[in-house]
Structure P
Amino acid sequence: MRKLVLAISMLALAGSAAFADPVQDRQALMKERGKLAGQLVKVVKGEEDFDASAVLTTLKALQANAERFDAEKLFPAGSDKGDTTAAPKIWEDKAGFNAAEDKLLTNVKAAVASPPADVDALKTQLNTIGGDCGTCHQTYRIKKG
């Protein structure tokens, strides 16, 4: 009986994942990304002490976040409706949109591969990563208000 209940539960979970809302999924991924970047910004601003281990852990989490980005699943046709700030340019220029995300992932991987030894090095890396985010937001995001 337990095996049957477990099997049914697994099917229900798999079914709900198949019908996940791409708008909510991408918003959750971006909120997580923003929180991680915000942690690094606090260090750069001197609001938190530089701790090389903590910074590397955050950079690795940022890399994992960027690796979970799947434009086809998160931005399928028709997901430009509803409560979203995704700009139509995403669907008009999929190659450019994917290239922007690939650039971010490349730069985050580089930061993880060569972790910053101090705040100045982190600032340089964060400027690069933040520039990637800003470029994408300027091109592929509708500004609220």
Structure Q
Amino acid sequence: MPDSLAQFRLPIRVYVEDTDAGGIVFYANYLKYMERARTELMRSLGFDKPALFDDMQFVVSQVSLKYHSPALLDDQISVTAVLSKASRVTFEMTQQVFRGDELLVEGWVKVACINSTSKRPQGMPKPMFNALTENFKQQS
């Protein structure tokens, strides 16, 4: 896996359902935004949700977040995903949430591939692994 990686970015609008009574995004919703970005990243590589559940599942095994500033009702934010490490069974991504150029939240997520029946670790299909790792190499 090379050190320089490309970045995936997903724009999201903050709706009232995302906020608390004060119009501030509820802290757990940032995890939902990051999940959406990872899902859309996989879709952009040609793997829609049904393909992701063909005898396998992706599950989050570790996550860490650092909150810098809150997103507010009706903000236009963007969520990034950058592959930082990958094997056939797990991959790790650094993710950030921005409002314009302002960093609101940053996180790290480790995702494991498991067999959908046994729930045991399983390697993701080779074409999926190749698409994930090859599409994150920095274009020069």
Structure R
Amino acid sequence: MAIAEITTKLLAAKKDKGITFEELEKTIGRDETWIASVIYRQASADMDEATKLVTALGLPESTAEELTIPPLKGSLEPQIPTDPLIYRFYEIMQVYGMPIKAVVHEKFGDGIMSAIDFSVEVDKVPDPKGDRVKITMCGKFLPYKKW
């Protein structure tokens, strides 16, 4: 995965300041995962959001403008991902992708889940056998039209 220069700069500033995505959520007023997607240049911020982000990270305000440019989305290379966490999502889709698709079609009909009108939340669920990762994806259903 190629990391944009601006992403490297933002992540370094975030680390130097010791700021979490959750803290940025409180400062900017947007979900922590959305903020991470702006930093990784998978989403664009408006100027107010971008200014709040770079200010919180102690970067020059001039840095904000780049975060308002609509990015080229899709950061994964076309081969199977090798990062263990990202690979697990690939593995999940290999194992459960078709079953999830079948259930979605049974409940909604022929269509897709929007990745535009979409949100994702990442939560930590304490468990005595080891904490669990809870990921909730919520996307608008878009039926295929007939013509």
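Where does the value 31, 50, 17, 3 come from, among P, Q, R, when P(r) over Cα pairs in 10 Å bins from 0, in percent, for residues 24-63 alone is the thing being computed? Computing P(r) over Cα pairs in 10 Å bins from 0, in percent, for residues 24-63 alone on every structure in P, Q, R gives 31, 50, 17, 3 only for P. Assign the value -6000, calculated as helix-only ellipticity at 222 nm (-39500 (n - 2.57) for each DSSP H run of 4 or more, over all residues; to 500), to the correct structure from P, Q, R. The read-out was computed on structure Q.
All of the numbers you see were taken from the coordinates with simple rules; none came from a lab. From a predicted model like this one, the values you see are computed outputs, not experimental measurements.
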